[in-house]
Structure 1
Amino acid sequence: MSEPIWVEDDLVFAIHDRQLAEHGGADGLRDEALLRSALGRPLNHLDYGSPDIIELAAVYTAGILQNHPFADGNKRTGFIVGVLFPELNGYRITASEEAATQAVMELAAGTIDEDGFCQFLRANAQQT
């Protein structure tokens, strides 16, 4: 796999700010190191394995959800980043809003793990 187009840090902050503006919630970064860790996971995952774009998208989402770097909006931001990443790299996520919300809530609650979320994305991904 060639080097993917990564989601830049500034864009993650813009996504977070937009989600709070649209849906409400407490503003602020709770822990910058946890955000850096979450956003670095997909790069490390690629360095030490041979994941595809969909797997890396799941790693992005799970990293943000599990690390809780923001005061609020972690699930929303994590999901948007996890959907944007495949779109930047030639895929479209076709899941309904309801199904996507359910999958993110299950990932956040630990009902499904990162692999389960990856399976959800894979079942709802279409190469463009």
Structure 2
Amino acid sequence: MRRHFYSILGFLLVGIGLVGAVLPLLPTTIFFIAAAGCFAKSNEKFERWILQHKTFGKHVRLWRQHRAISRRSKQVACSGMAMGYVLFWFSASPGPLLAIVVACVLLLCAYYVSSRPNEHSANLSEL
């Protein structure tokens, strides 16, 4: 029963990740990282597929092995958060309190992403 749950959740996360690959403001890699975690508990074949994937595999392995994020991914993530906030600001016309809360949450997320080691600082040429 538990393996079934993790397998279904893994496929759902892969689906969201694939949608994120074509939508500019929806993250992608985080969903593949979570899906790999689900498949690690339910389906080795699909876990291996994610880890060996041409586009996402390196990022998932980098996170799994070293809790690291590549410099380019950090730039894309932080730029996406900034663009998302600008779109939020102009499309939702939030009140001051909501605008500050959303800005603080995004700044904390950007800080977390920026504070992770990258592939060069961890000397990770084996990935």
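So the values come out like this:
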{"read-out": "Ranking 1, 2 by relative contact order in percent (Cα under 8 Å, 6 or more apart), the structure that comes out highest", "value": "1"}
{"read-out": "Structures 1, 2, by distance in nm of label points 7 Å out along Cα→Cβ at positions 5 and 85: label with the highest value", "value": "2"}
{"read-out": "If P(r) over Cα pairs in 10 Å bins from 0, in percent, for residues 13-68 alone is computed and equals 28, 57, 15, 0, the structure in 1, 2", "value": "2"}
{"read-out": "Comparison of 1, 2 - label where mean count of other Cβ atoms within 10 Å over residues 45-52 is highest", "value": "2"}
{"read-out": "Given -21000 for helix-only ellipticity at 222 nm (-39500 (n - 2.57) for each DSSP H run of 4 or more, over all residues; to 500), calculated: source structure among 1, 2", "value": "1"}
{"read-out": "Parent structure of the calculated result 53, given that percent of Cα pairs over 17 Å apart is the read-out and 1, 2 the choices", "value": "1"}
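Read-outs: derived from the displayed coordinates by stated rules, not from any lab. Remember, it's a predicted structure, so these values are computed and weren't measured experimentally. Cβ atoms are built from the backbone, for glycine too; each structure is taken alone.
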